[in-house]
Structure P
């Protein structure tokens, strides 16, 4: 459903994203996980069409929607995707119904069909009783649901989430994680979710891409990242508590640590994620 081919993005002389390639199956819930400033939001903005790649391609369902090599891309409104912003970005002069129905009106849907679809998604997110209220008359968690309802109303094939739960309190974040997973199953859309919170990543994702300094350090299932970290960064960033990195000098079938000898339980290879085994 979603494919990135050697995707790179420069801002001046600074590379925010470097040669990223991955392929995501239809209906997956991909989480882009990494520390602040690692390039994950830039990746999401390129997927949404808000940033043009410097080089590389983005493919949705077999159709190229961004081509950095040719400096061309499909308009964001025409790439069958929806973006939920971190700040909700609701129109304050519109009611909940107006906010959710606006993209349907822009798409040319007739009034009767628009009303049915708005009622359907508001009921799905359990906010139908709030339909005639304005954003300043509802809570932060309810505003987040409205933003999600507005995004899914046009039935996009790709759902994009830019740290949508970061402004919520801890209890509400847990509740909204469950709601987002339920929503993902109900819509069947492919989702891409940006976060620095590994708990969100491990509990919600079918696939995780760990991003560091603009590169994908590892791409796989949450269990793969826990059981088989590919790099020292992944080993220390993913998992609670994080893995320890122990410097060991390889000596044939054993390792030397602080003047002693450790027998290795497995063959030493260059594929180990760090300079020694995990402790």
Structure Q
């Protein structure tokens, strides 16, 4: 998928470079002059993260080293772009989220900081977490783990704690918290299954498990496990029915249309 995504990005970038003269330098340097998606992300994030502490050049060199050492970063980044294009009707191409969507860029930065964290470079990983919070308004602890095909929509105010885990093909709206519920140490943050849809402002607290294909309503406060393929809403959240789709994250339907007796539809 990564090569196909990159080929599409290059084709779109050439069109934009020809049509928008004022963006030509940005498009050429960020995309057309790069050899692949990993190098493109390293360059784009470096210009976002470089400051008085670590220069743009220093960030660029660091990010290039990490994406080269961990090919899964670029593969996951490609899957994330595919997810955005599939689920967001406001996205006309792949170039726009690659350059401008802070949820997408923050998620790729978290993959880089997670690589540093698991390599024992905790201070540098924490520095990147801090910069990500300052630049994008997204605070993801470098210990948190994310699958692929993630759509972090709008993303402002999104928080994920150290032991949070998010599966594949998940969609998350802005102001969502994957947080703890006290001062306990160890495994203390939510575990979100595959295909889950989490509405804006939802708060998931504690070492709870959200089953595959579940849907969390906007503004809900979830303090207990959620069964797979169910919809929960409210404060505290309660089950209101079964979800019709195996992967509600793909459909982005935040309504309460569900049926206790419905059979799951194929994706």
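Just so it is clear, none of the values below were taken in a lab; they were calculated from the coordinates. Treat the numbers as computed from the prediction; the structure is a model and nothing was measured. Cβ atoms are built from the backbone, for glycine too; each structure is taken alone.
The table below lists the values:
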quantity	calculated
Per distance in nm of label points 7 Å out along Cα→Cβ at positions 191 and 239, the highest-valued of structures P, Q	P
Test item: helix-only ellipticity at 222 nm (-39500 (n - 2.57) for each DSSP H run of 4 or more, over all residues; to 500) calculated as -12500, pick one of P, Q	Q
At a computed 0.80 (FRET efficiency 1/(1 + (r/R0)^6) of positions 71 and 127 (r between Cβ atoms, R0 = 30 Å, to 0.05)), which of P, Q	Q
Relative contact order in percent (Cα under 8 Å, 6 or more apart) derived as 21 - corresponding label from P, Q	P
Volume of the Cα convex hull per residue in Å³ - highest-scoring structure of P, Q	P
Identity of the structure behind 1.06 (criterion: Cα Rg over 2.2 N^0.38 Å, for residues 39-198 alone, calculated), options P, Q	P
